[in-house]
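Scrolling down, you'll hit the structures one after another.
Nothing in this text is a laboratory measurement; each read-out follows from the coordinates by a stated rule. All values derive from a computational prediction rather than experimental measurement. Cβ atoms are built from the backbone, for glycine too; each structure is taken alone.
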Structure 1
Amino acid sequence: MPKKILYAILTYLFGFQVVFAQNLKQEISGKVVSEGEGVGFALIGLKGTAHGITADAAGNFTLKDVPAGNYELVVSAIGFQNHKKTLRIGAEKVWLQVELKKSLQQLQEVVVSGTMKETYTMQSPIHVEVYTPKLFQKNPTPSIFEAMQMVNGVQPQLNCNVCNTGDIHINGMEGPYTMVTIDGMPIVSSLGSVYGLSGIPNSMIQRVEVVKGPASTLYGSEAVGGLINIITKNPVDAPLVATDIMASSHGELNADVAVKKDFGKAQSLLGINAFNFQNRRDVNEDNFTDITLQKRISVFNKWNFNRKENRLATLAARYLYEDRWGGELNWQPQFRAGDSIYGESIYTKRVEVIGAYALPVKEKMTLQFSYNNHRQNSAYGAMRYLANQHIAFAQLLWNKTFDRHDIMVGLPFRFDFYDDNTVGTQQKDGSNKPQQLYLPGIFVQDEVTINEKLTSLPGIRFDYNLAHGGIFSPRLGFKFAPNNHNTFRLNAGNGYRVVNLFTEDHAALTGSREVIIKDKLKPERSWNASLNYQKFVDLNNGYLNLDGSLFYTYFTNRILGDFLTNPDQIIYQNLQGHSISRGITLNADWMFSFPLKLNAGATFMEVYTVQKAENGTEEKQPQLHAPKVSATYAITYTFNKIGLSLDYTGRLYGPMHLPVLENDFRPAKSPWFSQDNLQLTKKMNYGFEVYGGVKNLYNFLPKDPLMRPFDPFDKHINENNPEGYTFDTTYNYAPIQGRRMFLGVRWVLSRK
């Protein structure tokens, strides 16, 4: 009898347990991420059931009322590999984080710079490097000029220790050889290449495309060393509001705001950038400001217009005003252009317009146009430099595809007007004559698909310059991809550049040296060849993307500035010989299945000139500010559960040759040095994130940047000066800005 009672009790309890388990319903929640970022609108479901949901914009999801049992969770999102995971649902809620791996297609960014039409990076015969704002946010900066220091082989170079103006070098070649465009239009060039690179609102930038090597076939003059194309956001896809405000312990304050608004069939994106720095710092105690004081405001407005058949119609405009000065600590505006207290003061005003319009015809034809006006009122010590430049540009593009051919034909036309108060626009009788340049041209390129693995890209351009006649610029490229994981590119081409010293070389304006032009300057010409190899490795615990390039550039003519013959002069003349830039660049992008990502790159190069003397001998002269070794690195680790990420970024510089004077006590080469940064970013609710950290972590500062800062006007040059030194501002290889803290906040409000 007791056995029957025990059996009945156990049966009752067992039955109750079964019924309880069958009726138990639980909750599965979590977040879908990739590389530390939430994957919005991913699909989450339990295989073989009706339980499924779409994640929100941040990747968060919750599956409710899931009966207890064993399931297979399936997560999918466009551009990512499907993720599957076995789950057991019991008496407790389940929270999990799903890490998605990007598919190979997702890694193929869309680019336009190499061929002037949208194509995937892996499909483009021209090697185009793509950088998104996510990379630049690992080391936030107030301008795109400073942000480019994170790109391997690209070097933002300060050319003056007093006014802190600079340019961007690619593979060791100086700034005038780099063309900077906005949405493919030549906005930031010539005079603006020195003073107009700041103030592009970071909140407006979609991505930055970099092409290393001559791009003159498509882009004409100035694209000799390479191209940096800043692609701005499309108002259609932009968030409703994006803000980024940052301050540093040195007193820098930068603010970026972008607002998107729909107006019927048009969408507008308004971006504003403001930067302010008014702290007179003098760490090296030479009585000169270490960092230029600046006030800057930039307003950028871009419009997109909806048209039939989705034809393109965009219009954008930007206005920039900047007031910057550097000099002796007791300088005031009343000393401007005087010879008692030294200062370099620059007022800059820029107006830019960019547009594109697809013609309403059956053929694929697009009209692109741009205009910019750059006005500059500068004083370098006692020397005034007043300049006014207008650049108007338009081109008609026709894209035709048939059989295995994809043909692009362009009819570009460029008009340059330039006037200043220097000998650059002065005639022999002393009268002023502004420079006016009309530059019509035509280019044709044909992307030929020879087979599924091999593509060729021949192209040729002809420009007519009234001063120099016709100029041909051919190009030939090949892409061989035996499979989706390996790609080879071989490219060769010609580059040319028409030189205007006073719009491009700050050293010609510094006021501390006399400018001598020995002969009639001719266009600069170069030939370039490069071999690129890309390797994608799909790892079980992530992926590895490898990239390597060999490059070789041979200049048949360059305009050289001789800083050494006479310490009081800069002597410009055509190259009597040849110039070479050669080397190798290596890049690696390594993503792990756990939240760690590594980006690293290194460049090994040699840039030099072989100058022929009158007696027939040849002398090899190294390029200034071109380190033989440089490297970039970025390490990111994300603590997903607490929404915190850690970024360690930096750049390593090898020794570079510097512009020293005769018997100069300053070293002729810079030391090895690095500038490293550390940042913490905390993601919060409602699209907010807070970030902060340390820049120049190891507090590196260059030594002895200025020569004779106590006598900037050389009034006492013959007193206690046995070496005959003169005041000089061109010796520079790093900013005089030590360790500093920074703190910022971002807020993005996406469409609901």
Structure 2
Amino acid sequence: MAGKEATVYIVDLGASMGRKRHGREVSDLDWAMEYVWDKITTTVATGRKTALMSVIGVRTDDSDLAGVMPVEDGYENITVFSPLKQWLLPDIRGLQGKVKPSSTDNGDVMSAVAVAVQQIDAATTGTTGKPLKFDRRIIIVTDGTGSLDTSDLGQITSKLKDYDPPVEVVLLGVDFDDPDSGYKEEDKDAHKEDNETTLKEFVDQCDGNFGTLAEAIEQLAIPRIKDTRPTPSYRGTLTLGDSQTYDTTITIDVERYPCIMPAKPPTASSFVVRTDLGGVGASAQSSNTVVGDDDHPMDGQLSAVRNQRVYQVDNPDEPGEKMNVEPDDLERGFEYGRTAVHISESDANVVKLENDSSLQLLGFIRAEEFERFLPMSRTNFIVPQKTNTQAQLALSSFIHALYEAECYAVARLVAKQDKAPLLIVMVPHITPAYEALVEAELPFEEDMRRYKFPPLDKKLTISGKTITEHKDLPNAELTQAMSDYVDALDLSEYDKDDEGEPTEYAKIEDSYSPLLHRVNQIIRWRATHSDPTLPLPDPPQILTRFSEPPSDLLQQTEAQLKTLKQAADVKKVPPKSKGRGKRSRADRDKPLSGLDIDALLGNPKRVKIDSNNLIPSFKQALAVTDDLDAIQEAADAMATQIRTLIRNSVGDSAYGRALEALRVMRDELTELEEPEIWNVFARELKGELLGGKLGGDRREMWWKVRGSKYGLIDRKRCFASDVTEEEAAQFYK
């Protein structure tokens, strides 16, 4: 968990910041605000109430210190846009309209620093007058062309250093000279050069950080890694032996912390348009509700979606209808095959395993005998209890004993009271900075999945003969060609380090999750660009540089790839013709030889629907023709057979076959883009089932058709259908 922090941004809004210089397409102010907006939106995204921010404008047309201090001589043309507080999306939208170049060059940056110090002092001091524990920071963005009053420079520096820890001062200069990066602005104004020197000396005296704005914006593309304070998932003892029975057991006080945690992108929330804006009552509104502007009136009219769970069962008094039941009236059951098996609470308590939290050693295994695929979970650290020197010494001895013996420990872990026990493996981990046991979950017998696959280098016949040469097996030429190609694509020493020496390409520490950081980037960008018509920015190159192999490496391996294609006899597959349905099947399925196999074999153009082979014969009848009359004839024959199955069914004995025939008929006609044939049949079948025209009361068959969703084909399922989604839903009633 991050600590409290207070950050004040001092932004130069002088007239000179509105110019476009050195070939840039944006003004200096818009360029500077790219950095400020990124920092502000990143902080807002955390949602931390202890992350306070404020923005102060210097060289503004007006003077407004927002009550921080009176506007006196030397403090003109300074505007406090916001007090130190937690920022939300409305604050960002409100500031956007205020940050624009002024028409004046009057204003003192150092006076703005004094206002920021006064603001920080008021917000981070307790009621007793003692400064609270805060990380204080002042970030200055300026082009250095304004006036500077250095008369109080020493007092300001002393005040910044009086805090514990001292206030961090960050100076970002627009086109400032930087010997470290090698940048020097040509034909620089003497006044700006003097101001640069003064500001750099001030930052050095405050032990702050100086950088050019170009360097800062370049570093914005580098994703920021979030460090979180770990929370222990187990605090207890590591024991060897039964400590409740014997006094000679080994007991060490330990704690369990996660090694790493997967970072996930933020999840989206669902909102609805509020309907009570003009009404009497006010609905509860989510804290995430956004505030709109004149261009986007929908903003601010959204309310969070609330979920309500309702349990329903079949109403015995009204067939086909549902009735609501209370959650307290429900009983727990478990699925056994397709049957629900009820288990009462008393029976569940019998099989419930009562456990006390513990970490018990079960045995040891040799490191070389441990299979790497066995760990089932993310890893955790087992460390000694804090401030317990005896536990630190004992666990250190145990870790070194495992390391020297080249063994791993197997233990039984119950992290919390009555929690299911886990079988874990503990591996010694020794570094100059710390020592720990790295722990991961092991599978039980029920977790093991043992699959058998045929060998890749040989084939076994039914008689037991071994075949090593086959069309499905790689020969020596293909194996060698693949080996050469893989070696040519070796990335272990493809890159170069700072000294020009070969090093690994795409190191773990240099690669970032494109999904996580791209989503965060777009959220921050959209927070400051509310116009939905604006195109999204391209992803930073640092996120996509490892998405494809290096182009020069691919060029170097073209010879090996060509040899591999020849050895594997790779041939280009004909492209698939575009089109939905089977209407273009005659062109798609035409053999490369141009021969009509059906004509040569004497296969008929129409196939009769066979009741003993209903579904295959129906599919074959559709496969051999593109004629609409033939399709209609096959569908009518299939419909007749389905009606016969239902009419001759004793009870529900044939309902299963009829349902499967309905499914196939509906899917095939959908794929053929002939939904009207099915819809006509479905309407007729519904009337016949409910009207008792198929051998008596067949309403149960209708419930099965309805439950299987074998109703009308709507436009969502097939574009050629004239049935809307509402009509398809009404059909089931």
Structure 3
Amino acid sequence: MKQSLNRIFAVSLLFAGCLLFSCTSRLKEPAMEPVDYVNPYMGNISHLLVPTFPTVHMPYSMLRVYPERRDFTGDLLEGLPIIVTSHRGSSAFNLSPFSRKDHGLKPVIAYHYDNEEITPYSYSVYLEEEGVAVEYGLSRQSAIYELSFEEGDEIGIVLNSRRGELSWDGTALSGYQLIENNTKVYLYLLPEQPPLSVSALKNNELTGETSVSGRNASLVMHFPSNLGKVVLRYGVSFIDEVQARKNLEREVAEKSLESVRKEGRKLWNDELGKIKVSGGTEDDRVVFYTSLYRTFERPVSISEDGRYFSAFDGKVHVDSGRPFYTDDWIWDSYRAHHPLRVIIDPKREEDILNSFVLMAGQMEHFWMPTFPEITGDSRRMNSNHGIASVLDAHMKGLGNFDLEKAYLAGKGAVMEKTLAPWSGKPAGELDRFYREHGYIPALREGEEETIPEVHGFERRQPVAVTLGTAYDQWCLAQLARELGRTEEHDYFMNCSFNYRNLFHPETKFFHPKDDSGNFIQPFDYRFSGGMGARGYYGENNGWVYRWDVQHNIPDLIDLMGGADEFIRNLDQMFAEPLGKSKYEFFAQLPDHTGNVGQFSMANEPSLHIPYLYNYAGAPWKTQKRIRDLIRQWFRNDLMGLPGDEDGGGMSSFVVFSQMGFYPVTPGLPGYSIGSPFFDRVEIDLGNGKIFEIEALNNSPENKYIQSATLNGKALDRSWIEHEEIAAGGRLVFVMGNRPNREWGLGE
């Protein structure tokens, strides 16, 4: 019996020891850091149009790469990327390793691949036929490739410039690729092991030359077949090859791939860690940090050792100690992307707005940019919303940019440049009509365009342009007041009501008028306007543009007949059927995806709409809509975004909404409250202060706010002021699974 007891005791000790070891092992597992929640593949399969890209880059840095393939399901990689010069752009330069003499060389080799792993700071992939393991890490303007060759009777690498020049000087490969608008990207690539030889590849044949130019200019480096691993370091520049070399030497020349990746990981954790979330579901955290990661892809700093090349005037400038930023699609980014930076990175936002003012001064006309890119301002989409970002920053206490010049640039873009979409021409007949009558006139179906300032492939988008310009002029009015320009304030303030000129008093929609002031009839708010509804609206139909009065929502409520009618109209939008088969609907309106009724979660003009219930006395409906829309359309999977993400424009909506608030009107220093997804959010304001948001009793079912306190005092309004966030403090919500219809009705 004693032996049995001893055996039982020994087994018990062993079991307890195993438990202790198990627990200790679990405790020693590294904690998840913010970057570990990022899933670059989220949304890589598009519902219809452009998917997201699994981009490897440092925050706001000009060196960005992603694997080149037709889409996520594409079976082939088109070489290895060197630099992507714009969001959605193809790679400038390609790297193609090979390991067989009978390969059949060409400028860019297509690979079957496997075991691909992407993080924001690293890339790994296995090229199957070649037996090459690829490892990659990058800094801001330079990077390292490690290529491990398993076997082969020849080891080589093809470097391709799609349109440019390449040369070998006995130590390094260098050259450039011409992008467009006289903008070049330069490369300096240094192999750690010198190649046996370098040859030019022309018409798929090797020559003895070591320099080459023209279309698909390609050089081939040949290495010993037993080398095993090739390490390549490279720098890129928009200034010249000398600067590309300096960028390499400054950032990666003396570093290993492992150390570069380690530095990149830390930088990402520092940036993503400006907002810390806890609680919620695992997928909630992945969606949040992936969305936050995407807000750091654009715009990019193109300053290099205190200088930058500006495609806006084709010159190299001294940056005077302030980074110069470009590649910012303002039509998308003014809504939430810029306001997010105002909170978590105000100094950078000031530098970005300063860059806008510099761009305006570098261009032929002193006009605020609309779509500033690496290659200059492409003047895409409609309206001139850069002025909204200037006003928003100013009203929230930011400065350190020339407000007067910013105002004049915005005024020039509205009053001197044509309002016609996708056009950078001076104002013309269309603009004179707008100034005299307060709206853009529409053409009837089949009526031919005769006004020269309208872009050849575009249409007038008269309702979208009228509404967007009314908002821009409201922004100008506010800035004019701040600058003491009373007459201009009064003029622009009067113009800010121009949306009323297209409001149909019977249908309560914004309805296009002809140049005689007659509403276009017959009319269908779902389908009139042709492809993308561009004949009257823009990418979205009349149901979405019904709410495009961000700057005067109380007046919109009055126009619709009061709060109850306003709420009924919102409800009806979410319930209204497509009216056609999906095939027919999306064939005409491919940007109008992510549908809930006629609401489109996939396009930026819709982002503020779910928050409008707050303004009409039904905050609980905003809470319901926000939780449901994000759970339906933003998910931790390959189709986890409903439409064109646009490099942070849409993801900023997710970041704000999951925290629990949203900037409905950029230019007003306040935020509309939604429904927080996390038990706790900590926002580092960068000035030593923290703003905390706590959601008690939070769960997927408990989406409704029952009560709230701000710094210990009861909060019974569905909005919060910017200064209340900027001062630091604590906002606490008590959540429940049934709506509290009385909460949030405070004035």
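Taking 0.90 as the value of FRET efficiency 1/(1 + (r/R0)^6) of positions 87 and 383 (r between Cβ atoms, R0 = 30 Å, to 0.05) derived from one of the structures shown (1, 2, 3), identify that structure. Derived from the structure labelled 3.
Identify the structure, out of 1, 2, 3, from whose coordinates semi-axes √(5λ) of the Cα gyration tensor in Å was calculated to give 53, 31, 25.
On the way: 1: 53, 31, 25; 2: 63, 41, 36; 3: 45, 37, 24.
Matching structure: 1.
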